[in-house]
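Next up: the structures, one after another.
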Structure 1
Amino acid sequence: MSSMPALVNYSREPFSVELREVPVPEIGERDVLLRVGAVSVCGSDLHQWTGKHGWAVNYPCILGHEFGGTVAKTGSEVQCFKEGDRVVSETAAVIDEASPLSRCGLYNLDPSRRGFGYGVDGAMTEYVRVPERCLHRIPGELPFEKAAITEPCCVAYNAVCVNGRVRPGDNVLVLGPGPIGLLCAKMAKLSGAGKLIVAGLPVDKHRLTVARDMGADVTLEGGVQEYIASLGDGLGVDVAIDASGASATLQVAMQAVRPAGQIVKVGWGPQPLQFSLDPMVQKNLTISGSFSHNWPVWERVISMIVSGQINLDSVISRVAPLKDWQECFEKMHAGHYVKAVLTPECP
C-alpha cells in the first residue's frame, strides 16, 4: 500500500481540515511504523480545526496525538519492540536528546520539542512513524479505544499528582469540565480530596454529570464564589486546578483558594490577563503550570488504567470510524461528547 486516508490540517484559516490521501510514511533506523488502532480527539485538535490555537503548526500536518496501535515495521536499530507488539505512544515526537532537560528526564519541557499533530504528522490516519523511545507496551486485554485515552490521563496525573500537592482531606476545586478537567478531578479523588468540586457553565451540563461519575461531590454551573464562601471556614479551597482554557478563570481560582493554597494551571488560555495578580501576593499562593508528561508518568498511568483504578467508561462518548471525524469534532466542540475516539480502517 502506497497511500492512505489522513485527516489533514492544511492551513491556519478556520476549518481547514479535511480527509486527504497521503503517502504511507517512511521510517528511520530508530523508528517504528505503527498501524493505528485508535486515536482520541483532543481539545487541541478542535482548536486547530477552528483556527483558535496559540501554537505554531507545521502545515500541512496530520492531526492526532492520543493514540495506540500495533507495530507493523521496525527500523534497523530498534531493539525493544518487534512487529505485532501492542503499544501506546507519547507525544514528544522530536526532542533534543542531548539537551539538559532531556538528560534529566524532562524532555517534555525541552524548548526544541515538537509533538505529533502539529509539529510532525500525527495519527488520524492508518499508519504513523513513531520513534522507538516514545513507545510503551500495553497488554492484550486493554482495548485500543481505552489505550488512546492514556495521554490525557497522563496530562492530568502530571498536573495533580506531580505538579500539584493534593493531600487526603483537601478541598479541591476543578475549573473547567472538559476532558482534562474531568480527568484531573479523577486524579484529585484518587489522591484523597476531601470535598471535590467541579465547576463549569450551563452549557457544560452533560460533562458535569460525567464529573459526578468521576467522583465529584459537588458540581456547579457558575456561582463558584458563593459556594466557596459557604464551605467550611469560608477561607477557600486548598487547591484549585484551572483546566478551563480561558485566562480569566485564573482570577476565579485566585479568589477561590485559601491563603497559602495552590493553583495548578493546566488549561491553555491565550487571552491577555486583564486583572491584578496582587491576590496571589496577599494570599501567599503558589501557582504551578503543568505541561505534558514524561516516561514514569506514562508507566504509572498505564498500570492504573489496566487495573481499573482509572475507569474510562464515562469519558468515552463515542468510538467512530475516521470518516465520521467531522461529526465527532462538532459534538465534542458543543460539549455533547466528552471524548470521541476514531478508529482508522487499516487493511
Structure 2
Amino acid sequence: MKLGDLALALGADVHGDGDAEITGVAGIEEAAPGDVTFVANPRYSALARTTNAGAVLVTPDFPEIATPTLRTSNPYLAFAKAVQIFYREPVYAPGVHPSAAIHPSAKIGKESHIGAFVVVSEGVTIGNHATLLPHVVIYPHATIGHHFYAHAHSVVREHCRVGNHVVLQNGVVVGCDGFGFAKDDEGVWHKILQSGPAIVEDNVEIQANSTVDRASVGETRIAPGVKIDNLVQVGHGSKVGANTLLCAQVGLAGSSEIGKNAILAGQAGVAGHCKLGDGVIMTAQSGVSHDVPEGKIISGSPAFDNKQWLKATAIFNRLPDIIKQLQRKQRPEQT
C-alpha cells in the first residue's frame, strides 16, 4: 500500500514521500523500512529520529524528521486502525458444523458461523452475523444481539442478555453464579440461589478468563462500551458504567457500582456495595472500601487521594531516619 493511500484511509496528512510502499505495522524499535509505526508518548519521541520504519504516525505539531510522517490528532488510534488494515484475521464462513448441538427451538440469525462442538440450548435467540467458535456454550433462554463474536470455550449462562457487537475472548463466562451463601445456627453455609441475569450491553469486549456473575436478585449490568481485561471478576449485582476500563485482575465485590469513563488499573479491588463516580481512576493494586466521588484519582490500600498517596510513599522510606531525628530531639540534654 502506498503511504498516501494509507494516509487517506487513516484520515492523516502526509509529510514526505507519499509513494513510499508500506507493507506492515511494527513497534518503533522493531520497525523495518516497510513498516508504519507511531509515537503517542513523549518519552519515545527521540526514537522517531532513529527508527528504521518507513513512516511514523505523530501529532500535527511533532517536529519534522527525516522519516516520512503521517500527522493526526490521535496517533495511537490511527495505529490501531493501521493494524486492522494490515492484519488478516481468520474468516469464518457462514454455516453450522456437523458436530454442533443446536436445540430445535433456538433461533440463530443469518450469515452466522457455528463452529465445532458448539452447544446452543433451548429458547436461545442469537442475532445476525454471529461467530461462535469451537466449544462455545449458550445456556437456555439466553438472548444475544447481532455481530456477536465468541471465542473458544466462552459461555453465556441461562436467561442472560448480550447486546450487539459484543466480543467474548477465550474462557469468558457471562452469568456464572454469584458468590452467595447464608450460614445457619450450626455454622453450615447454604447456597443462595442466583436467580438474576447478567446483562452485557452493546460494544463490550470481555477478555480471556474473566467472569461476570449473575445476581441473586435483580441483575448484574455491564453498560455500553465497557472493556474488561483478562482475569477480571465482576461480582453479583454489580453495575459498570459506559466506556469504563477494568484492567487485568480487577475484582468487584457484589453490588459494586462503577460510574462512566472510569479506569480501574491492574489488581484494583472494590469492596461490596461501594460506589465509584464517573471518571474515577484507581491506580494499580489499590483497594477501596468506601464510596469515591466522581473525578477522583485514588491509590493505595486502603485507597486515598493519589497526590497524598504519592507524598506518603515518598516519606515511607525515610521513616526510620525521621524517627531517629525525633528521638534525638526528645532526649534530655546531658549536663
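With mean count of other Cβ atoms within 10 Å over residues 117-124 as the yardstick, tell me which of 1, 2 scores highest.
Largest calculated value belongs to 1.
If you work out distance in nm of label points 7 Å out along Cα→Cβ at positions 245 and 269 for 1, 2, which one comes out largest?
For this comparison of distance in nm of label points 7 Å out along Cα→Cβ at positions 245 and 269, the top structure is 2.
1, 2: which one has helix-only ellipticity at 222 nm (-39500 (n - 2.57) for each DSSP H run of 4 or more, over all residues; to 500), as calculated, at -6500?
Going label by label, the one that fits is 1.
Quick check: 56, 27, 25 is what I get for Cα extents along the principal axes in Å, for residues 205-324 alone, calculated from one of 1, 2. Which structure matches?
It traces back to 2.
1, 2: which one has distance in nm of label points 7 Å out along Cα→Cβ at positions 221 and 317, as calculated, at 4.7?
The structure behind it is 2.
Computing volume of the Cα convex hull per residue in Å³ for each of 1, 2, which one ends up highest?
If we compare volume of the Cα convex hull per residue in Å³ over 1, 2, the biggest value is for 2.
So relative contact order in percent (Cα under 8 Å, 6 or more apart), computed for just one structure, reads 16; which one of 1, 2 is that?
Of the options listed, only 1 reproduces it.
If mean count of other Cβ atoms within 10 Å over residues 53-60 is calculated from each of 1, 2, which structure is the one that comes out at 23.2?
Of the structures listed, the value fits 2.
Which one of 1, 2 has distance in nm of label points 7 Å out along Cα→Cβ at positions 61 and 157, as calculated from the coordinates, equal to 5.0?
That value comes from structure 2.
Bear in mind that the values in this text are calculations on the coordinates, not laboratory data. These numbers were taken from a predicted model, which means no experiment stands behind them. Cβ atoms are built from the backbone, for glycine too; each structure is taken alone.
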